[in-house]
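Values quoted throughout were computed directly from the atomic coordinates according to the rules given, and no laboratory measurement underlies them. As the structure is a prediction and not an experimental result, all values here were calculated from the model. Cβ atoms are built from the backbone, for glycine too; each structure is taken alone.
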Structure I
């Protein structure tokens with residue numbers, strides 16, 4: 001067993017030396033050496049962009065209706081408030097006239113109820129006052145009869161009868177008061193019910209008048225018309241888009257880059273936009289990737305204070321501000337190098353080859369940042385990705 005271990009220790013250096021000799025015997029196209037250096041790693045890059053409207057304003061059809069006139073078409077420029085198309089008004093106008101008639105009837109009925117309520121209250125009050133006067137008369141008669149009883153001018157039966165009459169009159173008054181209160185509540189409820197109906201009719205009338213106003217479809221903003229729904233005589237469905245206008249006072253930039261730049265183009269990232277001899281800052285918005293294309297697109301939004309600078313420009317140059325690094329350990333990035341964070345490499349240490357793992361940081365256009373695993377001046381043997389291994 002001891003002899004086998006010694007044999008293994010003896011063979012390993014020979015194998016490593018053989019590998020190194022094999023690497024050295026290959027052509028320079030298959031094996032390269034990279035010396036770890038120190039310097040900048042630049043990941044920022046430039047790409048092209050086109051200026052487009054940042055905001056599209058749509059008008060939604062509030063009610064199924066038919067188009068009776070088209071004054072502007074897709075591609076036309078419009079000013080805010082300019083008439084684009086017209087919808088049929090006849091049905092809405094008829095509905096408004098009917099609502100006005102019904103509203104007038106409800107208001108007349110409310111006035112009658114109020115007059116009847118006032119008359120009823122007067123009648124109820126008159127009846128209540130008569131009953132109160134009747135009670136006062138009976139009470140006065142009772143006082144007279146009680147005085148007469150003292151001198152023997154009347155009988156106890158007469159006094160008892162008066163007291164009974166007073167009690168009945170007071171009960172009748174209390175009953176009448178309760179009936180009057182109920183009657184007044186009924187009149188108030190009838191009045192409030194009509195007032196609620198009138199409020200509903202007035203709200204419906206306002207909505208119909210607003211619908212009538214919207215039959216003249218006008219440009220919500222100044223800009224270019226992107227869509228006009230339907231031709232003359234066609235019905236437009238409820239909630240269908242009638243008109244879309246690209247706001248000429250709001251801009252964004254659509255940038256284009258290769259899919260291999262996806263890791264450098266992230267929502268919220270910053271860019272510099274070149275406008276002639278000046279630059280403005282921008283922020284990356286939505287990033288869109290199409291499966292069938294090798295390119296990606298991304299939105300760039302600029303501050304409101306810089307919006308006017310894009311008004312007369314169609315194409316711009318965009319500098320993507322990636323994670324540039326200064327004075328870091330680095331190696332050249334070879335074409336086709338796997339862009340992973342961890343790489344297994346062979347270090348040349350004199351006549352020896354040592355396998356180690358390096359951790360990459362920022363991957364730039366020409367260099368890759370090395371975070372750990374090697375030191376400045378170390379020599380790394382790398383297989384040229386462009387070469388094919390020999391069988």
Structure II
């Protein structure tokens with residue numbers, strides 16, 4: 001089905017360079033460990049206790065007064081005995097009273113307004129609309145506008161969550177920062193059963209909070225990627241059909257991403273690749289992608305699996321761009337430090353074999369989306385009952 005897309009592939013040079021640098025660093029590390037090189041010490045590193053004047057080394061520090069209050073306007077912290085901010089002249093609040101991020105309820109909405117508003121699947125699957133999907137008049141510029149609109153909606157919701165709950169980002173752990181950002185896209189709930197670290201279903205992520213912070217963070221980015229690829233397809237459908245986005249459209253996108261093994265590979269590979277962006281090298285995980293791939297042994301040619309990975313990799317570039325509107329270099333560094341602090345496992349580089357360093361050109365990517373939607377719409381039209389069950393879950 002997707003074999004013709006190979007003509008549109010090009011090297012994802014940024015990803016290739018990152019992997020090559022990693023391999024070189026591993027080789028250099030091995031060389032360093034095997035050499036007898038003794039690092040040169042600075043004067044300060046030759047410093048010995050015998051050279052120390054005992055009296056001069058005694059440092060008397062006054063105990064720091066604990067700060068238990070903060071100004072809700074400028075966020076300056078104050079000790080217990082203070083009641084008003086000296087700069088803003090407003091009453092202080094207790095740091096302990098700040099709303100916990102996990103207790104914040106959110107129900108983000110990504111609205112798309114069009115000429116039509118459909119209320120049944122029969123209204124959507126008309127011959128006219130099927131023809132619009134088949135003709136697929138969609139451009140990279142329209143795609144970029146959709147990505148921009150998703151960013152604006154998410155950042156607006158994030159700002160609203162911060163303001164309405166009087167959050168102070170500087171006081172939050174890195175997990176809470178990522179969790180709050182995730183709640184700008186989807187609802188988040190907690191589970192305490194099953195082997196999965198997290199699950200995305202119908203605009204909600206269920207995460208296992210028994211896991212260490214680092215694993216919860218990478219799980220949130222993985223599951224959020226599933227939401228974003230679904231959201232992108234939903235908004236493309238709305239653009240093509242010139243209609244409002246609602247649970248009917250989301251149900252169709254969800255069906256399209258799940259009915260086909262090839263589409264599941266695309267979706268899963270994209271999510272793993274995004275997750276890897278926020279994980280230290282050597283800790284990438286493609287386990288759920290591998291499970292799907294193994295289940296397709298003998299049913300899908302290797303070339304088609306590689307094309308699926310290339311489509312997923314191209315989607316992941318867009319999704320990483322959305323997430324990095326907030327998760328910038330500083331936060332990514334904090335995430336990696338948190339992950340490395342939480343894990344006792346040594347890095348393993350076997351998973352790099354699953355890294356795909358090819359992406360589609362703009363024309364090829366639009367062609368891939370057309371193939372996903374055109375066949376998906378045809379199949380969805382024959383499974384209205386399934387669509388109705390999905391729609392009720394949104």
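With relative contact order in percent (Cα under 8 Å, 6 or more apart) as the yardstick, tell me which of I, II scores highest.
Details: I: 31; II: 22.
Checked I, II; max of relative contact order in percent (Cα under 8 Å, 6 or more apart) sits with I.
Please state which of the structures I, II yields -17000 when helix-only ellipticity at 222 nm (-39500 (n - 2.57) for each DSSP H run of 4 or more, over all residues; to 500) is computed from it. Mind dumping the intermediate values first?
Working: I: -14000; II: -17000.
Going through each structure in turn, the value belongs to II.
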- Message: On distance in nm of label points 7 Å out along Cα→Cβ at positions 188 and 332, which of the structures labelled I, II is highest?
- Response: I
- Message: As an exercise: Rg and Dmax of the Cα atoms in Å, calculated from one structure in I, II, equals 47.9, 159. Which structure is it?
- Response: I
- Note on the structure: Calculated from one of I, II, distance in nm of label points 7 Å out along Cα→Cβ at positions 212 and 356 reads 3.1, and the structure in question is II
